[in-house]
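In structure tokens below, several structures.
Every number here is computed from the coordinates shown, using simple stated rules; none is lab data. In this text the structure is predicted, and so the values were computed from the model without any measurement. Cβ atoms are built from the backbone, for glycine too; each structure is taken alone.
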Structure P
Amino acid sequence: MNIEDTLIMIPGPVPVVPRILRAMAQPVINHRGEEFAELFNECRELFSDLFQTKNEILLLSGSGTSGMEAAVRNTISPDDRIVTVVNGKFGERFRDIGRLCGNTIAIESEWGYPIDLDAVAAALEDGADAVAMVHNETSVGMLNSAAEVGKLARKHDALFIMDGITSIGGTEVFVDKWGVDIAILGSQKCIGAPPGFAAVSVSERAFEKMEAVQNPPYYLDLKAHKKSADKGQTPYTPSIPLFYAVQEALRIAHEEGLVTRMKRHATGAAAVRAAADAMGLEMFPQLNENSRYSDTVTAMKVPSGIAFDQLKKEMLGCGILIAGGQAHLKGNIFRIGSMGNFRAKDILITIQMLESILHRNGVVSDFGAGIEAATSVLM
């Protein structure tokens with residue numbers, strides 16, 4: 001199978017549409033010149049709309065994890081206490097970053113289970129300085145209650161750091177309304193650009209906290225990024241082609257409209273879930289009133305009768321790449337993304353091939369129910 005013909009249906013990176021690829025072919029320009037300042041400032045302005053914030057927008061050359069590390073390392077000193085909320089792979093990443101910087105209080109739930117808001121509240125009541133969480137935990141296909149965590153953080157005057165890497169631009173996110181002090185986006189997720197770029201929104205409270213931080217990072221120093229951003233620059237040499245790609249991706253999102261874009265993502269995920277239900281596949285996340293299924297990735301249990309490796313291989317043979325589980329969930333779940341600039345036909349093709357493979361392997365008996373269910377949602 002030619003790699004150019006492969007439909008990528010994983011939770012990032014996502015397919016990059018030709019319009020964005022063409023934008024990357026523009027000439028390299030001086031990153032200290034007026035042309036780059038115009039490019040830089042347009043990106044910041046469009047990101048402000050996407051984040052729903054009036055906070056400072058800073059642009060980092062690095063993946064979403066660089067934004068996570070920047071958020072924690074710029075605000076947490078060794079004597080500080082940071083609550084890290086864990087119910088999946090990327091919550092664990094925040095926990096691990098936190099342990100490098102200060103005293104980490106990890107509030108851990110089983111992967112795919114709702115976060116423990118009472119435990120978060122108790123840790124904050126005990127005087128924790130900050131709380132960090134993943135809004136959309138793609139490792140388990142679950143959307144966590146960022147608004148509720150934000151309320152708790154504000155009540156106890158704690159800094160609120162949120163990984164919105166796979167939700168901002170695809171799901172309702174209200175950075176200012178929720179009181180998020182630092183929010184993070186990754187380029188290869190909901191905006192559909194290539195990997196290697198992170199955007200962070202930073203509140204005045206967060207900048208004030210940075211003034212007292214011991215041993216801040218060098219390359220990811222957010223104070224240095226703010227100083228350069230005021231001049232329409234980054235402190236260190238950026239990837240010019242990647243900036244062009246992000247600019248074009250943001251223009252596409254702006255043209256579509258945020259409400260329409262969010263609805264498309266939600267409908268895509270709902271179609272996958274409807275098809276899964278019709279085929280007798282079980283969702284992996286266990287929900288409560290403070291959590292819901294992700295709008296950008298659907299996580300399902302691997303059904304009996306087929307191993308994930310075989311399912312992935314047969315799907316790839318049909319030109320479609322799907323994702324498996326991570327860490328201890330490897331082989332137990334599989335995930336289908338509905339993220340970025342996907343179209344309804346991408347969802348339908350994926351479901352049609354999935355149902356065909358499951359039917360051929362004796363897992364699904366009522367062939368056609370899955371694609372019919374997905375079509376009823378999308379059309």
Structure Q
Amino acid sequence: MALVEDGTETPSTPPVKVVLCVEPEAFDRFGRVLRHLLVGLVEQAIDVRLLSSDPRVEKLTLGPIQTVVYQRITWPMAGRRTGAVLDALRHRPPTLVHAMSGASYRLAGAVAEAFDADLVFQVTSLADCNAIAEFKGPRVGCYTAFARPLIKVLEEQLKIPADHIDLIHPGVKTSEKPVCFSQAQRIPTLLCSSPLEPESGVDVLIEAVDLLRRRNHTFMLFLLGAGGQESILRRMIRQRELLGHVTLAHLLEGFAQAMHNADILVRPSADTKFSDDTLHAMGAGLAVVTGASPICDHCRANETALVCDKISAESLADAIEQLLSDRAGAQRLAASAMEYVRANHAMSGMAERSAEAYRRLALARATFPIKE
């Protein structure tokens with residue numbers, strides 16, 4: 001037994017057994033961050049399992065971590081498929097369930113309720129905040145947010161107490177030195193990993209490329225994403241005679257290698273959902289051009305990125321032109337961003353703070369008042 005500061009006594013507790021619920025949209029947006037988290041949690045001696053309807057999450061598993069892949073839960077099979085998930089977990093019941101995005105809150109709540117486990121909600125987007133407002137299920141033990149603007153929404157709009165929220169910045173690797181314009185002989189190379197969808201702004205980026213070509217800049221843009229707007233974007237590229245400047249690379253894997261052979265990452269949207277692309281690009285030492293996101297605190301104007309207050313072809317073209325025309329300035333921006341990421345987004349810090357939140361909940365469950 002051990003005494004804690006408030007006069008309670010706690011028995012020795014077994015390792016926290018955590019189930020991480022990861023839906024496809026979370027994997028798409030920050031799968032690399034999740035892998036870093038899992039590695040760190042193993043080092044923190046946290047017993048982790050992955051729960052997902054997406055077989056791709058098996059790529060995240062390592063060592064002792066197991067994956068439970070289930071059939072997507074939809075009506076009219078929702079009850080039966082949820083029951084199958086619970087049966088798969090019953091031989092090793094979790095003590096804590098961590099839902100990594102709003103898409104998994106409902107199932108995570110059902111799992112936590114079935115096993116009397118603590119419940120943690122990861123908050124990575126404004127959509128997650130809306131899902132929290134609508135959630136009807138067991139009590140949430142704590143909320144872990146990727147960024148301070150999301151904490152502000154939780155506190156001010158959803159009236160969640162500050163002591164129920166943990167700021168846990170996503171962790172990424174950092175390179176030893178910036179790659180931005182590190183190879184003087186290479187044609188300036190731009191990357192865009194945004195999905196090829198209407199809301200991602202890739203069409204606006206193509207218009208910006210057209211403007212830059214007319215301004216006689218030499219460069220190559222690689223579009224690495226995929227999506228339903230691909231045929232429309234291909235037509236735009238042909239019509240504007242940009243085949244010599246824009247390549248659709250479909251590089252869904254190997255993003256890290258692509259970054260080490262590029263100079264600038266462009267995120268042509270004002271994201272309301274966290275995506276780890278800009279953070280990884282900053283850690284790799286690329287110069288970043290992005291929209292003014294209401295939920296990301298790592299996109300800091302003129303410190304970690306060139307931030308366009310309003311996304312337009314002109315604003316994107318001007319920001320990219322600034323970097324192309326001043327390579328030394330671009331390298332300074334990339335180096336500043338790398339230092340910011342190194343100081344605020346360490347992988348070890350993400351795992352340590354997550355494990356701390358888990359253990360705090362486990363301790364609260366295990367403590368009890370000393371009888372007089």
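State the single structure among P, Q that was used to calculate FRET efficiency 1/(1 + (r/R0)^6) of positions 38 and 158 (r between Cβ atoms, R0 = 35 Å, to 0.05), giving 0.40. Spell out each step's value before the answer.
On the way: P: 0.40; Q: 0.80.
The value was obtained from structure P.
When distance in nm of label points 7 Å out along Cα→Cβ at positions 30 and 270 is compared over structures P, Q, which one is greatest?
Working: P: 5.2; Q: 2.2.
Largest calculated value belongs to P.
Can you say which of P, Q returns 0.40 when FRET efficiency 1/(1 + (r/R0)^6) of positions 54 and 110 (r between Cβ atoms, R0 = 35 Å, to 0.05) is computed?
On the way: P: 0.40; Q: 1.00.
Answer for the origin of the read-out: P.
Supply the structure label, taken from P, Q, corresponding to Cα Rg over 2.2 N^0.38 Å with the calculated value 1.08.
Numbers: P: 0.99; Q: 1.08.
Label of the originating structure: Q.
If Kirkwood radius over Cα pairs in Å, for residues 230-341 alone computes to 14.8, which of P, Q did it come from?
Details: P: 16.8; Q: 14.8.
The value was obtained from structure Q.
One of P, Q was used to compute semi-axes √(5λ) of the Cα gyration tensor in Å, for residues 62-181 alone, and the answer was 19, 16, 15. Which one was it?
P
From which structure (P, Q) was mean count of other Cβ atoms within 10 Å over residues 102-109 calculated, if the value obtained is 23.0? Intermediate values should be presented prior to the final figure.
Values: P: 19.0; Q: 23.0.
Among P, Q, the structure yielding 23.0 for mean count of other Cβ atoms within 10 Å over residues 102-109 is Q.
Computing FRET efficiency 1/(1 + (r/R0)^6) of positions 206 and 334 (r between Cβ atoms, R0 = 25 Å, to 0.05) gives 0.10 for which of P, Q? Numbers along the way, then the final one.
Numbers: P: 0.10; Q: 0.55.
The read-out comes from structure P.
Here relative contact order in percent (Cα under 8 Å, 6 or more apart) has been calculated and equals 23, so which of P, Q was it run on?
Working: P: 23; Q: 19.
Of the structures listed, the value fits P.
Work out the source of 14.4 here, i.e. which of P, Q gives that when mean count of other Cβ atoms within 10 Å over residues 134-141 is computed. Write out the running numbers ahead of the final one.
Values: P: 27.9; Q: 14.4.
Computing mean count of other Cβ atoms within 10 Å over residues 134-141 on every structure in P, Q gives 14.4 only for Q.
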